[in-house]
Structure I
Amino acid sequence: MTELDAIAFYHSLLRFGIKPGLERIGLLCKELGDPQNDLRFIHVAGTNGKGSTCTEIASVLTKAGLRTGLYTSPYVICFRERIRIDGEMIPPRRLTEVTGIISEAIGTLNRNGVFPTEFEAITAAAFLYYKQESCDAVVLETGLGGRFDATNIIRNPLVTVITSVSKDHTRVLGDTLGAIAFEKCGIIKPGAPVVTPVSQAPETMDVIRRVCSDRNAPLRAVSAPLTENCFSDAAGSVADFNGLTVRVPFPGAHQIENAALAMQTILLLREKGLPIPDEAIRSGFADAAIPARIERFGDPAAVILDGCHNEGSSKALAEYLSAFYPGGGLLAVMGIMADKDQETVLNNLLPFFKKVITVTPSNPRALSAKDLAEAIKKHGKIVEIAEDPRLGIDKAFSEMYDYNVCVVCGSLYLAADVRDYIIQKIKRQEEK
């Protein structure tokens with residue numbers, strides 16, 4: 001089995017779709033010897049901010065000398081980035097070894113009429129790999145929701161984190177914030193402390209408080225540091241958390257709140273006995289990195305890449321653009337999934353764009369560039385259809401001199417299509 005064979009195996013399970021429930025993942029993990037029961041987890045759910053918060057927590061734990069697993073989705077650059085230890089992706093050889101074991105276990109279940117989904121198989125593979133590699137802690141990001149998410153097969157986590165909740169995946173999770181929050185809160189376990197931002201909508205916070213009370217789970221509602229204790233620029237922020245000053249490498253005011261969640265989680269882990277010195281916190285935050293989260297390329301930035309795809313993340317990008325490019329008039333390359341709330345994303349972002357080049361991300365769920373263009377024209381914007389994502393980037397670079405910045409946004413799948421291509425083009429520009 002090669003790396004490509006392993007990835008193809010997981011993708012082959014897409015035919016089983018998204019099927020909420022813990023029975024299949026439970027049977028699969030049992031077939032593997034329940035590796036998740038021998039691991040310690042920080043479990044993170046929410047709509048926005050999961051990736052940044054998870055990355056910062058994992059980076060700090062690694063700097064503290066703890067062997068730290070990080071499980072996230074979806075991937076942007078490479079499939080293997082979903083399963084990492086101490087910042088390093090699972091090596092190709094180990095991916096194939098683990099996948100061979102997963103494939104055999106799934107074959108056994110299939111013969112008994114049980115058909116795990118792609119996400120369930122990848123989650124089980126991560127559990128197995130982390131156990132084999134003797135991880136001290138695993139930062140575990142949910143895939144969809146929480147209550148019936150495959151990651152929720154774990155027992156009591158060290159800490160549970162509920163990041164900002166907004167409307168997304170409404171067909172599966174419900175069409176109100178309360179219903180969505182209830183699904184996210186499904187990961188809250190009896191006695192395990194819960195961290196969440198005080199800025200949650202009242203409807204969301206009511207649900208979080210009720211579930212925490214019902215499960216006797218201590219709640220830490222976290223606020224971002226006071227403005228006078230923060231300094232932000234287009235590349236990130238410096239924030240003071242009760243006397244501990246850290247560099248937050250992700251730009252945007254919303255990232256200070258995400259960092260506050262990560263900081264509170266780290267302090268709770270300290271209370272539980274994990275040795276995490278202040279210097280590990282400072283260096284962990286400073287070195288945290290994640291692609292396609294208001295990621296800037298060029299100096300000064302010529303391209304901003306962001307995988308925003310829902311109400312909360314598009315609002316965060318809009319707030320960033322308002323703060324650092326208040327005049328608007330920007331160029332955009334945009335591609336969106338058909339099952340997302342396109343109108344909300346457009347309403348949040350289009351005021352900053354003079355022209356939009358529409359593309360179709362390479363995903364079966366993508367909205368066509370033509371249909372997206374028609375929706376954007378209704379807002380009175382200049383639109384050009386490129387269809388192919390790389391062609392869209394080429395068109396944007398050919399017109400860059402007319403604009404201050406090009407913003408590439410709308411989907412993490414689009415970011416995956418073009419990130420390396422953007423880096424190559426920027427590099428060639430700088431070499432001229």
Structure II
Amino acid sequence: MSTLIESPTIKRPHRSPEFTVQDKEIRTILCPQMAPIHFALMQAVFENHGCRFEILPEVDRDAIEEGLRYVNNDVCYPAIVVVGQLIQAMKSGNYDPDRTALMISQTCGGCRSTNYAAFLKIAAAKAGFHNVPVIPFSVDIANGNTKGINVNFKMLKKMFLAFLYGDLLLTLSNRCRPYETVQGSVNALVESWITRLRREILGNKKHRVADFAAPIVHDFDVLELNEEQTRPRVGIVGEILVKYHPGANNHLVALIEQEGGEVVVPNTLDFMLYCLTSDEQRKRYSHVPFFAGLKSSAGAWLIERQRNKVRNILKKSRRFAPMGTIRHLIRLAEPIVSTCNHTGEGWLLTAEMVELIEEHVPNIVCVQPFGCLPNHVTGKGVLKELRSRYTQANITTIDYDPGSTEVNQLNRIKLLMAVALRNFSK
């Protein structure tokens with residue numbers, strides 16, 4: 001007598017609703033925080049494009065707990081942070097699920113951010129927000145679940161300007177803040193320029209980059225500072241979200257400044273250019289479609305052309321030095337790692353550390369989130385070689401994860417700063 005075994009019932013995975021043109025009119029898009037200056041400007045770009053757009057405020061411990069509740073705890077710390085922040089916002093009762101959408105970044109390749117959108121869709125369904133659209137934000141956003149957002153060349157140009165001016169304001173403020181004679185004057189100047197840029201640049205007004213980059217640099221050049229005081233300079237490199245997100249790195253910039261240092265943070269546009277030039281680097285060893293490579297190279301050329309205008313302004317300034325080019329970063333990395341290493345921050349992480357050291361910033365904090373295997377390899381994996389090439393290098397790695405205590409992070413930073421201050425006084 002044969003026994004029939006019934007096929008198990010397979011539950012179809014939940015698919016979040018598509019974000020449509022009609023949704024654009026009624027739904028507010030919530031976006032997690034990453035880089036406060038840059039994202040404040042990005043918000044204006046989306047609003048100018050007809051979207052109701054809101055950047056969520058600083059992440060707190062409750063947001064991380066929400067992330068741990070709805071995301072498997074073996075994923076990377078940044079995924080827990082951003083998913084937790086979005087779910088926390090939806091559970092707060094401040095947003096109507098029928099009038100809200102969630103946006104989250106999505107990359108490709110060997111980074112877990114490829115799966116952030118899937119993590120968020122599952123988390124939203126578990127939390128009871130089945131009807132809330134999830135918008136994956138990537139370079140290929142126009143072909144995703146985002147028909148309600150038409151990303152055209154004009155919008156891409158505005159996005160680029162948001163990051164260009166964001167990088168400039170971040171660099172200048174970090175350079176000046178430790179030496180301000182009037183407490184809070186630097187942050188006040190940053191806020192005033194954010195307000196002005198949101199109104200005048202990211203609207204419909206046409207302008208040249210120099211029209212606003214020059215007065216920004218001038219305002220920071222004439223700001224009243226303690227010119228006699230100097231501090232050891234400390235670079236921050238590592239995984240992109242933890243590097244720029246004050247809540248995710250436990251306000252690392254403020255901590256270093258409190259310990260007597262001056263912070264140097266690489267530009268966000270360097271990361272974008274690193275992504276754009278990946279096809280150019282890969283074609284040495286593998287086939288890259290001609291038009292894909294041409295599009296990437298053209299995009300990188302256009303970005304660097306505009307950054308050259310900012311470089312020329314910075315060269316004429318009294319206090320500031322121009323940023324390096326992506327070609328210069330490639331040359332710095334080539335003797336140490338393959339520039340075909342594009343997993344995580346890849347070769348860029350090495351190039352940033354070398355550039356900092358050669359620009360007389362030998363003290364470096366390399367921030368590594370839990371679960372980010374690529375950046376543990378590309379970060380910690382090159383430290384031995386860097387220390388052998390640059391004996392003056394004072395580098396420490398700081399791990400960030402939901403269970404780590406701030407005391408351990410603080411002790412490592414204090415040790416780095418003690419060495420930095422001792423070497424600086426020699």
Structure III
Amino acid sequence: MKFGIIKERKNPPDRRVVLSPEECQNVLSHFPKAQIEVESSPIRVFKDEEYKELGIPVSQNIDDCDVLLGVKEVPIDALIPNKKYFFFSHTIKKQPYNRDLLRAILEKNIELYDHEVITNTKGQRLVAFGRYAGIVGAYNGVRTYGIKFDLFDLPKAETLKDLQALISELRNVSLPNIKILLTGRGRVGNGAREMLDAMGLKKVNVAEYLKDTFNEPVYCQIDASEYNKRKDGVRGNKADFFENPQEYKSNFFRFAEVTDFYIAGHFYGDGAPYLYTREDAKHPDFKIKVVADISCDIDGPVASTIQPSTIADPIYGYDPQTESVTDFKKPDAIAVMAVDNLPCELPRDASNGFGEAFSKYVIPAFFDNDADGILERARMTQKGKLTKRYDYLQDFVDGLE
């Protein structure tokens with residue numbers, strides 16, 4: 001089985017890679033029947049020479065590889081027919097901007113495996129960049145707070161070498177006595193928490209956060225059961241919420257009344273209530289002035305996130321009264337950081353973490369007859385058709401939705 005690491009061709013450029021040079025070496029040492037070839041790339045965070053130094057061949061043409069590994073969507077004109085591909089296709093939610101990509105994949109008889117649906121038998125994702133989205137998102141959020149209030153000006157994350165460099169910068173800043181709210185306890189939320197802990201910030205529980213005052217900055221991490229409540233007044237729980245989101249309403253405003261800086265690292269599911277609405281943001285008791293929206297659901301559960309921002313221009317202002325973009329430094333504006341590709345700012349660390357998981361969970365499936373069903377669950381297309389698990393996309397492909 002010959003694996004090919006493809007050059008990322010999507011714009012803006014993405015410097016991440018599925019397997020680092022060291023991870024390639026790890027795969028080859030554990031699977032003698034595996035071969036790996038790397039397509040030359042001038043933008044990849046690991047240089048061609050780094051692969052060559054470890055004996056990994058680099059070439060301009062990897063057409064002879066069986067399985068092609070990428071991160072972002074492959075442009076239609078670069079797709080090689082009759083191959084197996086792994087990449088984030090951004091089609092499973094019927095994203096209209098990638099309809100033609102999915103059609104081309106089917107027409108070219110490509111077997112597509114989407115990183116987003118590499119799961120275990122319980123449906124839990126096994127391979128993801130979420131932790132690094134949380135890490136960079138929290139850093140960018142602190143940076144946004146400092147710039148909005150003219151307190152400090154941290155360097156952009158993309159200019160720093162690695163995670164430790166981000167932590168070193170954060171430890172050099174001093175925050176005022178603010179309350180920071182973090183939603184989410186998954187990879188993203190816990191990645192963000194790593195950074196708050198690295199700063200030495202005090203963590204407090206919900207009761208303390210809502211009622212007490214502090215002479216230092218503090219943060220509180222909450223999940224869905226703490227910012228939603230059942231409409232019928234019955235005591236709910238996280239499992240019930242995810243199973244019956246339509247039975248719940250937001251209980252977030254009590255946090256918004258005391259929060260200065262909000263980090264959104266939660267997963268938002270279909271049918272779930274919004275955390276706060278545009279009307280909530282207009283309320284005189286709504287206190288939040290900085291939002292780092294790592295989840296970045298546009299015009300969704302975090303009402304101030306009305307558009308994504310970019311690595312080049314990461315901050316915009318939201319005017320609650322006009323519900324429009326404004327100068328984020330205005331006193332009444334909410335400063336919003338909503339970069340939707342945060343792990344790109346920490347490409348080396350993010351690639352290392354992703355590759356370790358990919359070689360642990362996915363590579364073995366090619367050599368053990370897919371004993372755990374990893375490949376079967378992630379396979380979206382086969383023999384020019386959608387697989388049964390993803391045939392719900394047929395209307396989308398046909399243009400009927």
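Values computed for the structure shown
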| quantity | calculated |
| --- | --- |
| Structure responsible for 21.3, 63, with Rg and Dmax of the Cα atoms in Å calculated and labels I, II, III on offer | I |
| If helix-only ellipticity at 222 nm (-39500 (n - 2.57) for each DSSP H run of 4 or more, over all residues; to 500) is computed and equals -7500, the structure in I, II, III | III |
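Every number in this text was worked out from the coordinates using simple rules, so none of it is lab data. Predicted model, so just to flag it, every value in this text is computed and none were measured.
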